[in-house]
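Visitor: I've put the structures underneath this note.
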Structure 1
Amino acid sequence: MQIVLLVVGKLKERFYREAVAEYEKRLKAYATLVIQEVDDEPDRIGEEKIMLVEGQRILSQLKERDYVIVLDRLGKQMPSQDLAKKIEELASFHSGRIVFIIGGSVGLSQAVIKKANLLLSFSQFTFPHQLMRVILIEQIYRAFRINTGASYHK
């Protein structure tokens, strides 16, 4: 199974990069993880234009058979066990990639949101998009641990 994190921008802080690298290493036992970064736009062009340009970059990376999960604060909230079930279901019955999308600092265009098979919210809080990458990859790892009955999840 291939899981793609399609994200806007690069991880600038070393501690975020180290955390992501740790979970990437752990996930290798369960799935192929690909992190695709698209360039973020400078703030000076305006939020609507930023969302449009970044959205086009995101959409250009998607394939027809992808199952697209967009992280959005207005999406569905679910416990880790339900995310695990969803990933297990997709692994069994879906032949394409599972693509998780994290937008940039101003959010995502409506075109990207409309492309989603699932809108997923981790909280009603707003998180920095770089931190969200760490949280997401940890939850994906947790989902695989839940699905294999491992003791990681408590």
Structure 2
Amino acid sequence: MGLLDFAADFGKKLFGDDDDEAEKIKEAIEASNPGVSDLDVSYADGEVKLAGNSASAESMEKAVLIAGNVKGVSAVNIDGMQAPAPSPDVQYYTVERGDSLSKIAKSFYGNAMDYPKLFEANREVIQDPDLIYPGQKIRIPEKTW
């Protein structure tokens, strides 16, 4: 998994001119408590490097999305993360103009009414299922139901 790309021009505005970007990203990850411990975050030239221990592949993926969906972040490197191997069936999707969670659910799962599964899988980066934006990257977990 190593390095994931993100759209640097989109995302949550997390820091200002005088902020320590790495510290702000670390605080955002820890506030959402995705199950990462001993977290270390560095930030330079749009790339975030995460190091630490993750209880599950899912918690690591969520930490990546929290860091990557910040305005100004173009890549997240997880070479320093210790975590169980991610499921090969988990996919990532970059939201496009005109998308909704229902439309994405229909595309991946065949049923628009499965959108709550996407919302639950991405609660750390989606606070309202009706408010997603182009450029936002989300997890598409495998269909297990």
Structure 3
Amino acid sequence: MRSNRSINITEEYRNKIIWIIDGWQGKLTWDLLLTKIKRQTGLKYTRQALSKHPQIIDAYQRRKKVVTKTKLVEERSAASYSQAEIQAIVSRNNQLKIENEQLRAQNERLMLKFVVWSTNAHTRGLTEEFLNRPLNSIDRDATKSKAS
């Protein structure tokens, strides 16, 4: 008997979903996203399934902000912008391009560092579960009482 359940969201499918979100144009809702994911991948997921992946939530929230800001800008006609506003927009766009390049380079460096760390952890028998353990909480009151 075949289940209606789609396969688990692997890293590959998570990246495909994020790619869909990053390329989104127009109004963005969870229902519209789920429909587009099904149409493009053939897989049917729920909002709850997507919500279990922080990278998907982050991509959705970032794109939602961009789409909302774009909609506000589109409501104003291009002719209504002054030369100073156009220059400010161009300047901001150039700043964002530079920042984007810097963040991409930083992300690349961090990904390479992660590969090194994960390889070293694996060769020493450390599991992902062990590495994901939360840090011990700090008892700041104990430090204050010792200093007194």
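FYI, it's all coordinate maths here, none of it is from the lab. Source: prediction; values computed, not measured. Cβ atoms are built from the backbone, for glycine too; each structure is taken alone.
Visitor: Any idea which of 1, 2, 3 comes out highest on distance in nm of label points 7 Å out along Cα→Cβ at positions 101 and 125? Show your work: numbers first, answer last.
Guide: Values: 1: 2.5; 2: 1.4; 3: 4.8.
Structure 3 comes out on top.
Visitor: Okay, next question. Taking relative contact order in percent (Cα under 8 Å, 6 or more apart) for each of 1, 2, 3, which is largest?
Guide: 1
Visitor: Which structure, out of 1, 2, 3, was Cα extents along the principal axes in Å, for residues 61-116 alone calculated from, if the result is 37, 28, 15?
Guide: 2
Visitor: For the read-out helix-only ellipticity at 222 nm (-39500 (n - 2.57) for each DSSP H run of 4 or more, over all residues; to 500), a value of -8000 was computed from one structure; give its label from 1, 2, 3. Please list the in-between numbers first.
Guide: On the way: 1: -14000; 2: -8000; 3: -22500.
Answer for the origin of the read-out: 2.
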